[in-house]
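We did not get these values from a lab; they are worked out from the coordinates using the rules stated. All values reported here derive from a predicted model rather than from experimental measurement. Cβ atoms are built from the backbone, for glycine too; each structure is taken alone.
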Structure I
Amino acid sequence: MIDCLGGVSKKYKKDAYILMAGDTIDFVGIVLSGRVQIVKEDFGGNRNIISELTEGELFGEAFACAGIETAMYSVQAATDCEIMKIEFKKIVTTCSNACEFHSMLISNMLKIIAKKNLELNGKMEIISQRTTREKLMTYLLGQAEKAKNSRFTIPFSRNELADFLCVERSAMSRELSKMRDDGILDYEKNNFKLIRY
């Protein structure tokens, strides 16, 4: 399939930009190793982490599928990583062999787009909460649900979590301390335990 699709892989160092907002995008990126973050920066330089992707996850498919040629967000390496880029038209156009693998790839692409749509709806639910505490609780409850455990590890540092929740880092840190004092949760670095909620 890789030969058929003409995939090209490249390694990136931590903090390097894989794609910048405003760049032309006609490809789908696949994270082969490491972690990347989808980020949007406003005119004031404030950074919003839209999502974080790990090995096996994709980016750029929504733009390519919608026929939008200019990226509206940036993709930045959160760790050293390796990315494979594949031209979108080669994914959605079946090859001359019309192989079953290509049909399966197209079907999988639609499932991925639908799943990401649901994840973005989840993020909208988080950031639409009115207070920093409500945003934190909505996010942390979701992480506990995903882990199926009251103890879980989040993928973000404090700065990254503040960027993801669209809140001030200092206000968020104060709120986490208050929540610990109130007996709602306990934490050490990015390891959390929900006690009551």
Structure II
Amino acid sequence: MVNEAYKFSAPPLGAGILCLFLRWHWLAGLLIFLGLFVLYFFRDPERATPADASSIVSPADGHVVEILDELLDGTMGHRISIFLSIWDVHVQRAPVAGRIADVVYRPGKFYAAWRRDASTENEQNIIYIHSPQGPVIFKQIAGAVARRVICWKSEGVEVARGERVGMIRFGSRVDLWLPLHSQVLVQRKQFVKGGATVLAKWNSTT
């Protein structure tokens, strides 16, 4: 469970219990349900990360909504976009082992997270990782409901593959950019799990 869960769930749970004493049962039920849902939303399950060093794991839970080749910072690569509904785990994990070269916060819009322009227009954190096989970039992107993107790591920190790096509050999107010398293994509409599902692999020649 993410620590923030208790901060956000305590008010509705406390108000719900008070409403029970006042016999406002319908309101008590609504508030207690809301508090329990917040606890559910902030869950943070353990994940078994594949041992294969050539594997690139998903940075987030959700459904793959887009796979395309895209120019980013002047370099062509593969972009995999994952949509997170409010029912998915919202903790993000490092897709590869390496050093965090930079974390860039970019303010922006709050378009629906499944829209293509959300990748460039929405509020986001852009996390650059230098791995032994090449640069990897992923974005924590806010959506129409999500209004806070949080990165727990900072520049210069070493991360392990599958290590927790941040969280987005409520429905959102995560984009992963990989160099062309990686091989994408997933398909559109596939459900993936952060830190566990292998999205791609480094080619053996790298």
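The table that follows gives values for the structure above.
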{"read-out": "Structure from which 127 was derived, volume of the Cα convex hull per residue in Å³, options I, II", "value": "I"}
{"read-out": "Which of I, II yields 4.0 [distance in nm of label points 7 Å out along Cα→Cβ at positions 80 and 184, calculated]", "value": "I"}
{"read-out": "Entry that produces 25 once relative contact order in percent (Cα under 8 Å, 6 or more apart) is calculated, selected from I, II", "value": "II"}
{"read-out": "For -12500 (helix-only ellipticity at 222 nm (-39500 (n - 2.57) for each DSSP H run of 4 or more, over all residues; to 500), calculated) the corresponding structure among I, II", "value": "I"}
{"read-out": "Mean count of other Cβ atoms within 10 Å over residues 128-135 - structure with the largest value, from I, II", "value": "II"}
{"read-out": "Comparison of I, II - label where Kirkwood radius over Cα pairs in Å, for residues 24-103 alone is highest", "value": "II"}
